[in-house]
Each structure stands twice: as C-alpha cells, then as structure tokens.
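Throughout, read-outs are computed from the coordinates displayed, never taken from laboratory work. Because the structure is predicted, anything quoted here is derived from the model rather than measured. Cβ atoms are built from the backbone, for glycine too; each structure is taken alone.
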Structure 1
Amino acid sequence: MIKPKISIKEYTYHLPEERIAKYPLDNRDESKLLIFKNKQISEGVFTDIINELPPRAMLAFNNTKVIRARLRFRKDTGAQIEIFCLEPLTPAEVQMAFDARESASWKCIVGNARKWKDSPLKQTVTIEGESFELIINKGQQLGDAYEVHFNWTNQNFSFAEIIEQIGLTPIPPYLNRDTEELDKERYQTVYSQHQGSVAAPTAGLHFTKSILNQLEAKEHSLLNVTLHVGAGTFKPVKSELIAGHDMHTEHFVLEKEALERLIQNKEPLIAVGTTSVRTLESLYWYGVRLLSGLCIKHGIEQWDPYNLTDSYSTQEALEALLNYMAENKLAYLAGKTAIIIVPGYRFKLINGLVTNFHQPQSTLLLLIGAIVGQQWQEIYNYALENDFRFLSYGDSSLLMLDN
C-alpha cells in the first residue's frame, strides 16, 4: 500500500495566541480576504470575492447545520458531567436519529466520566410549556468515547428538539472560552439546512444572504453538498509521518440533481471550505471504485487516492456514479469518506478553494499545501505579517489552483 511519506514538521508555523480570533466580527462579510491567483498574493475584504472569482464559476457549499451537541448534567453529589454527542448509533442514520421520539443512542465523549458510574443521569426538560424527564445511561466504552443511551417520557418531541432546548453550541476547543449567546447564530452558516455537525464548516461563516444574491446576479452558480463535520476535524497529527495518522470518517449526502449539475458543469468549480473539497473529490473515487469493480459500501478509505488508478476521466467517474444511482433508484447518495488530501494529490473536480487559516501541523494545512504547493508558507507568513485573524472565527482566503 502506498502512503505519502510526508513529515508533519514540514507543515508547521508559529501561531501566537493573540492571532486566534476568539469572537466573530460584527458583520460576517467584513473579514479580510487573502487572494492567491496566478501564484500571486493580494488582499481585500470578503465582499471583493464576487469580483475575484473566475467568470461564471460554480461554488459548492456545505449546507450542514451545527447541532447543540454539548449537554451538561449535574449529579445529586454535585459532580458535573458533560456529554458531547459525536455521531448516532441507534438509529445510525443521522436524520432518523434526530427524528427519534422515545429513545436514541449516540457515541459521545463524556467529560468527568470517572464520576459517572452506573446510575442514570436525569434532567427535566420543558418545551412549549410541556415538562418531561430525560434519562441518560452510560453504555460500553468505545475507544476514548462511550455509547450513551437517551430515553424520554414525552413522544411529542424529537431528540433534535430536546438538544436544541438544553444543549450548547460546540465551539472549537482552541477558543479557550465558554459558549456564549452569540455563538448560537454566528457559529452557523446563513445557508445551513441539515442537522448533523458538531463543528461548523467555517469557510462559509463569511457569506451573507446579500453576497449569495450578488453571486447569482453575477452569473455564478451555487451548488449544495452536505457533509456532517465530526469532532475528528480537530484531531491533531501525532505521528511524525502523515502515513501514521488515522484520518477520521465523515458522512455526506449528495442529491442526484447536484451530481447531474456537476457532470454538466464546464466552468471553474470553487469549493467553499475543506469539507466541500473532501466531499467533491470523494465523488471521483466513488466512481473509480465502481469502474474498478470494487465495493463502495464502506465509502472512500483514507489512502484510496494514492492506491487506486486515476486513469479514468472525471466525466467517466461521475457518470459511473450517476448510473449506479439510477440503477438503484437513489434520489441521493448517502456516502462516507476518510479521504486525506496531502501535497502530491491531483485534484479531479475543484479549481479553487475558499477557506480560513488553519492550525499548524494539521491535516487541513496539508490540504492547503496540496492546492498551493510550498507557497503555503508564503501565504501564511503574509497573513501573519498583515494582521489576518486565524482559525474558525478568523479571516478568509481564496486559493486558486494553478491549472
């Protein structure tokens, strides 16, 4: 098996604490915008993106919605237990788990787990004037997480409504602060639709409805994909070589109509966010798996792009996927991907990326390196020297591939 032998130490830089944006700007679209085109760096404000994009570009947005995944409970002894919902187990399908009206089981990180033995946690929930009891039991340990069982006594309300009522928005750990009221709105894109993420696709936080309207007026087209962002997005690379890092798996949904539009599109494709990149590029490898007679049940594995043939054209791969959906009478593809994109990867669909500035020694920084090559250092040095704000609530960039 081929695994890229890249040292993670080659993808580091010094990020002072004061350069991490702890709070969003008052107005989403007033962030700074770094522009990398034709191997040249310039800057402006985010509203400039309308004119900086290639003519009639297609922009792909991840329309996932962040759930209030952090739940806090207090035992009779006074000990506080925090439950961080990661992904559903029963029902395993995301939307069915949110629609559950009596019980649900989730994979969760449990804070202060040693203080929670066998006794259930209980909390009174009040929604629309109706009060009922939520009962939580800890199940088996799953690595560094646990299986957690939720049961409630009022079937008028879904699991989604319960966590919306009692949960907290799971802002990134590197913000080093508690969730505040403003995070409920600002750690959510204006185009979010489908619940399921425990972290925001933060590249989209800069877009306003006004900018979306202006993009369409400028004859840019907008495409929606859905990838539910997991906590693994914050997982640090601890191995010296990236070959030793286990990439997390995330679930995505693509409607048949969106796939048809991708096949028909002849204009530059710009991904809004790294999650959109991972979704779009995974579609090609789904097609390759089908054309190669391989199983797609388990989705795209971490090293597929470096071990499978890429001799098929993008058109061939996407049409193979569309034929598969037609044969199986699927209105949408519910897939999953653990794809890791590192320098040396050859992009199949995208021509550019809108993204924030990422942590040192992260898989996201490696993805940036795959797009801009070693100039990532020049780009990040420019951002540091010119007062750009970093990470989730920070400033933005438009990075174009040198095709």
Structure 2
Amino acid sequence: MSAADQATAPATPPAPSPAFRPDALLPDRAPVRPRTEGRLRALDGLRLLAALMVCLYHYAGKNGEVAQSWYQSPAGKFPTLSQFATYGSLGVQFFFLISGFVICMSSWGRSTGDFFRSRVARLYPAYWAAIVLVTAACVLLPVVSEPLRSDEVLVNLTMLQQPMGVPRVLGVDWTLWVEVRFYALFALFVVWRGVTYRRVVTFCLLWTLAGVFARVADHPLTDQLVMRDHAPYFIGGLALYLIHRFGSDLLLWGIVAFSFLLGQRYSVTALWHPGAQGAFHRDPHVIQLIVLVAFAAVAAVALGWTSRANWRWLTVAGALTYPFYLIHEHLGWFFIRVLYRGAGLSPYVTLATTVLSLLGIAWLLHRFVEKPFGPRLKRALRTPRGARG
C-alpha cells in the first residue's frame, strides 16, 4: 500500500475494552499445582466435636425445657460442668467455619446442577426422618415439648419454616436456614460460572464488604440476605480451603484474619453482655479464645498438620454428625426425662446414656435412611435429557 493509500485508508477501529470484572484485579493461581484431594478425616472429627459442644450446651448449659427434665436448672444439677457447657453454643460457629471449607472443597469442578443435587440429597433424607421422630416423641410425651399442628409440621418438611414464620419442630433448624442461604449465595456467585481461585477470593472479599454495609444499613432484609453475623465464619472456611488447595499466601491469610476479627466480635456481642448474666455466665475472653481455637483447628487441617489423624473411626464420626445434630435437642430432653425421672439414674449416668443412645439412633438414621435414600434422591433429581437446554 502506498503512502497516499495509507493516508486515505480508514483507521482500524480500536478493540472494545473488556467489561470490568472485580476478579480481574486478583492474581491467577493456575500455575500453582493443587494438592491431591483425599478424605480429610480430621475434619470429620472436628464436625462431631462441634455437634457434641452444642449437645452439651442443650443438656447442661442453658435453662428452658431441659430444666423440666432435670427437675431444676442444669446450673444447679451440674455446678461445675454447666460453667463449661454454656460455651457449647459456639459449636454452631465452628460448624459454619467447617461448612465453608467443605462446601468449597466439594463444589470444585461441579456444575450448578450437581451442586444442587448433592446438597438436597445430603440434607433432606435425614432431616425428614428427624422431623418424624421428634414429632412422634412430642406426641408421646408432650410435657417435654408440645407437638405442633399438622399444617406447621408439613411446612417444616420444606426446611423453610423460619422465613415463613412457622414454629420449628427441630430446635436447631435455624442453623439449617443459615446454611441454605450460604449454599444459595455460593451457587449464584461462584458455582454457576465454575469454581476457581479468583472467583472464590472475589466472593470472599465482596461478601465481607457486604456484611459491613449491611450492618450500617441495619435492615432486616439485608441482614437475611447477607447474614452479616454468620458470614465471617463461612468466609474464613472458604479461604482456609484455598490455602489447603493452593498453598499459603498473604491475601488468603489476610481474609482468614479479617474473618476471625469480625467473627469473634459477633460471638462476643451475641453471647455476652455487661452486668449480671444469671447462672450461665460467659466470659468474653473465653468466647474469643474458643473462636480462635476453632479457626486454628481448621487451619491445622488446611496446612496438612493433621494428615496423620487418618483413623477410620473418624469417618464414622463424620457420618453420625448431621443426624445426631438434628435429633439431639428434643429427643435428648425426652431421654433425660425417661432415664432420670423414670428410671432413677444419676445425673451424669443419665447424661452419658442419653448422648450414647442418640449417637446410636444417629447411626441407624445414617445406615437406613441416608445411605439408601440419599443416592436415590440424587439420581431422581437429574434433569431428563429431553428437558435440557
């Protein structure tokens, strides 16, 4: 082309600028070779430990219906044990931290449909069985807990009773509603596009900021959507899994540190207040220490320090955790009333027998409900070929 032609030729239009994406600002960790995945049995043990913490809280660390089964407040029945049991409610935050780790691990390489099917198959079979068991126990011994109306029980089968304003059959149901919202957020913003280092980190950073803004807004809807008080634990778990998969870096440890700092603040404000606190007094420094230990325990798993804890019984412990967590509260009060007030067993024997009995029932639920019906439900939820696209 001549110089004249070049002068008269139309200029090549500039390439359009790519749309701004927050994750484009983050480093790509693809060159880092991820670790070979295997079952983290130490994590199974931590899950059961968290469930036992909550169980001890419901049996010996609070007042309410359990006092009816013991004839008196657990603080009077277990003067020393109750001082430790009252901190067991922090097992819930421990669960959320582990959940962030596990959900990030289990969703890697999966489609949104796979993620949805795995969560439904994991949660609902044991949950439905627990609803039936606890409802039956309330009918048999209503003095422990009044049975709900049939319409209320049916709504409970959806796991959406809390936003619907319906009473809960299972006392621990509120935590499942928190988990469901976490799954929905993670699926919507990460899983549907494919789980990557960048997307998970972006999600963690934006969710942290959203939680801070939600606290400023102080509106019930934003609180429900963003879960400002529980988010730091899920976010900490997500970042710790990335550390496990890709190795340590300052950004990930910064996310973990911020999550701990925000999480311990929520735990202290939720579980402690100045002045007299009655029989179940909590020290704010002990609350902070327990939250720190929870983060440190999951961090030890992330760093591979627990790789020698590979005993098979830990897998069994992990399998028992979810059904045990579902049934332990109301069925536990039922067992305590029968064993202590009916059979005349001593308080500590009653406590131990109740926990062991419910672990046995949890094994039955796992063996005869979760194992056979979970996979069937997962297969039944597959999209028919003719309906795809």
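Okay, here's what the table says:
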{"quantity": "Of the structures 1, 2, the one that 15.5, 50 was derived from, the read-out being Rg and Dmax of the Cα atoms in Å, for residues 194-305 alone", "calculated": "2"}
{"quantity": "Structure from which -6500 was derived, helix-only ellipticity at 222 nm (-39500 (n - 2.57) for each DSSP H run of 4 or more, over all residues; to 500), options 1, 2", "calculated": "1"}
{"quantity": "Top of 1, 2 by FRET efficiency 1/(1 + (r/R0)^6) of positions 42 and 74 (r between Cβ atoms, R0 = 35 Å, to 0.05), largest first", "calculated": "2"}
{"quantity": "With distance in nm of label points 7 Å out along Cα→Cβ at positions 130 and 282 derived as 2.0, matching label from 1, 2", "calculated": "2"}
{"quantity": "Top of 1, 2 by distance in nm of label points 7 Å out along Cα→Cβ at positions 258 and 354, largest first", "calculated": "2"}
{"quantity": "Given 13.9 for mean count of other Cβ atoms within 10 Å over residues 146-153, calculated: source structure among 1, 2", "calculated": "2"}
{"quantity": "Comparison of 1, 2 by relative contact order in percent (Cα under 8 Å, 6 or more apart) - largest value held by", "calculated": "2"}
{"quantity": "Value 4.6, calculated as distance in nm of label points 7 Å out along Cα→Cβ at positions 234 and 266, assigned to which of 1, 2", "calculated": "1"}
{"quantity": "Which entry (1, 2) yields the derived value 23.9 for mean count of other Cβ atoms within 10 Å over residues 50-57", "calculated": "2"}
{"quantity": "Top of 1, 2 by Cα Rg over 2.2 N^0.38 Å, for residues 274-369 alone, largest first", "calculated": "2"}
